[in-house]
Structure P
Amino acid sequence: MEKDKGPLLVLLGPTAVGKTALSLEIAKSWNAEIISGDSMQVYRGMDIGTAKIKQSEMDGVPHHMIDICDPAQPFSAAEFQDRARAAISDIHSRGKLPFIVGGTGLYVESLCYQYQFADIGSDETFRQRQEQYAEEHGSVALHAKLEEIDPEAAERLHPNDQRRIVRALEVYHLTGETFSSQQANQKRESPYELLLLGLTMDRAELYRRIEKRIDVMLEEGLVGEVERLLGMDAPPHTVPMQALGYKEIAAYLRGEMSYEAAVERLKRDTRRFAKRQLSWFRHMKDIHWIDAGENFHNNLIRIHAIIAGKFQGHLEYKSNQSFF
């Protein structure tokens with residue numbers, strides 16, 4: 001391990017693949033603190049729809065980058081990068097292992113590598129025109145505009161992710177360069193001694209887990225959570241109203257579709273989102289892929305061996321040595 005680089009452990013994977021349960025076992029074994037790599041879990045009050053871990057479930061493992069801003073407050077990948085890097089430095093200073101867990105590709109990748117978010121500026125008039133276009137023609141039509149000029153970015157962004165779609169269109173409008181081409185020119189050198197673990201799963205089983213998770217979210221009160229957010233009078237284009245799970249239920253609450261249609265759309269869009277997550281991660285290099293559909297205990301053994309091979313000389317390994 002390079003002496004001037006601190007260690008950074010990362011666990012990636014699509015929604016509902018089982019990151020939370022596995023991350024807690026890994027964190028307890030390696031004296032780690034978890035930094036959420038989920039772009040929606042930064043918002044207070046967005047708990048059920050983001051599958052945010054409860055305080056009672058953390059099992060003593062510190063978690064960072066959760067509940068740090070209000071839903072109406074803008075929060076960018078650049079801000080996430082700044083605040084997460086500060087958290088990493090703090091964790092290092094206390095002799096612990098920083099551990100990124102999440103599924104928002106841009107957020108995690110920008111943190112792992114030395115991404116520079118250029119100050120391209122903005123064009124508020126252009127931005128408002130795109131938002132108006134989405135209101136009149138729908139999010140899919142706005143997504144199609146991006147697909148015409150930047151198919152790679154369109155593949156990675158869900159049609160509901162209106163804020164990032166508008167920004168990608170705005171970047172092209174201001175610079176003449178696509179968002180994906182600018183990302184491709186970013187340095188791929190990490191400021192950390194980086195270890196990337198990725199969870200994957202048979203597609204049919206993942207989709208079954210996604211649908212079951214959504215059923216549980218609804219039982220736990222997702223509709224009420226969205227209703228409370230709507231009560232805050234947030235404009236339709238703000239993050240909470242465009243987020244997966246919130247946009248669909250909000251449409252039902254506004255009388256734009258039936259409850260059954262909203263749930264079916266949510267399940268469909270979440271399946272598509274998971275597919276996009278995997279597509280993003282497949283572009284990243286040096287990921288150790290783990291089949292999360294395999295035996296949990298056996299996967300832990302394999303993961304502990306991978307981590308030990310990378311970090312054993314730097315950090316005290318605390319797992320039961322009988323694993324090996």
Structure Q
Amino acid sequence: MSAILVTGADLAPQALALLQGFEMIYAGKTPTQDDLLALCRAHDPVAIIVRYGKVDAAMIDAAPSLQVISKHGSGTDTIDKVAAKARGIEVVAAAGANAAAVAEEALALMLACAKSVVQLDARMRAGHWDKATHKSLELHGRTVGLVGLGAIGQRFAKMADAMGMRVLGFDPFAKDLPAFIQPASLDDIWRESDVVSLHCPLTDENRNLLNAQTLAQCKTGVIVVNTARGGLIDEAALLEAVRSGQVRSAGLDSFAVEPMTAGHPFQQDPRILLSPHIGGVTSDAYVNMGTAAARNLLAVLDRRAVAA
């Protein structure tokens with residue numbers, strides 16, 4: 001029986017129903033690279049469903065029967081696509097399966113930043129009543145700049161438009177954009193946005209896209225939201241921009257190193273709202289991503305079986 005390795009502890013029952021006839025191998029909740037490598041060597045999977053951790057060249061080399069790597073989600077930056085291509089292994093992603101969940105998380109973080117939700121809650125619990133002194137930011141009529149206009153970015157754009165925000169968007173690959181998204185350059189995004197929200201995949205070209213230079217180009221008091229990949233932001237530069245007031249606040253669901261360890265400087269600044277990369281983790285998205293990942297890998301295996 002051919003094996004499928006899941007780099008996590010579970011898979012939605014609906015996805016498992018699609019994969020009957022395969023031996024399912026689970027790596028656990030927090031697999032290390034050594035754990036994953038050992039499982040590849042022991043079981044020689046025909047497919048890998050990627051939930052946590054990375055699929056590196058060593059894993060690919062350790063699984064001679066491997067034909068497809070299927071992401072349980074949309075981002076494939078944790079997969080060594082060069083090594084996979086060299087072996088003729090297909091890499092597929094569940095694009096759009098968690099779009100609603102992540103877009104809602106971005107909206108929640110933007111609103112929490114603009115309305116000081118977390119800070120005011122803490123002040124109330126400490127016995128304060130800041131009605132006479134606090135003013136939040138009204139988002140109606142403000143400009144939000146989106147970097148990345150895939151399924152998640154466009155869904156978030158629709159929400160922002162419904163709130164009466166002006167929506168600027170940068171994505172060199174996006175086509176046939178709805179009328180409420182105004183195409184813009186990155187320079188336009190930095191210069192004109194009251195909120196900058198990141199929705200693009202991480203590549204070698206855009207690593208540290210938000211850095212000291214680009215943050216300095218933004219409006220004073222800009223809000224930064226990141227529900228994409230932590231590597232898009234130079235974290236030291238963002239922290240300095242928050243401390244100086246150049247950035248009003250930041251809502252972050254992803255980080256350069258995950259999981260975040262105790263003592264990270266972000267944990268000490270209440271103007272940086274932290275979320276443990278759970279934007280795409282809802283009960284609905286769990287099913288959607290699992291079934292999409294299963295269908296994607298089955299499509300590859302079926303196509304290859306016919307070709308053989």
Quiz prompt | Which entry (P, Q) yields the derived value -16000 for helix-only ellipticity at 222 nm (-39500 (n - 2.57) for each DSSP H run of 4 or more, over all residues; to 500) | solution = P
Exercise. Using mean count of other Cβ atoms within 10 Å over residues 50-57 as the calculated read-out, with 18.9 as its value, let me know the right label among P, Q.
Key: Q
Quiz item: Hey, distance in nm of label points 7 Å out along Cα→Cβ at positions 258 and 274 derived from one of P, Q reads 1.5; which structure?
Solution: Q
Quiz prompt | For 27 (relative contact order in percent (Cα under 8 Å, 6 or more apart), calculated) the corresponding structure among P, Q | solution = P
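Work out the source of 148 here, i.e. which of P, Q gives that when volume of the Cα convex hull per residue in Å³ is computed.
The structure behind it is Q.
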Quiz prompt | Among P, Q, structure where distance in nm of label points 7 Å out along Cα→Cβ at positions 58 and 130 as derived comes to 4.7 | solution = Q
Quiz item: With FRET efficiency 1/(1 + (r/R0)^6) of positions 18 and 250 (r between Cβ atoms, R0 = 41 Å, to 0.05) computed per structure, which member of P, Q shows the largest figure?
Solution: P
Practice problem: Taking distance in nm of label points 7 Å out along Cα→Cβ at positions 42 and 106 as the quantity of interest, name the structure among P, Q where it is greatest. | Solution: Q
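Coordinate-derived values only; no laboratory data. Fair warning: this is a prediction, and the values are worked out from it, not measured in the lab. Cβ atoms are built from the backbone, for glycine too; each structure is taken alone.
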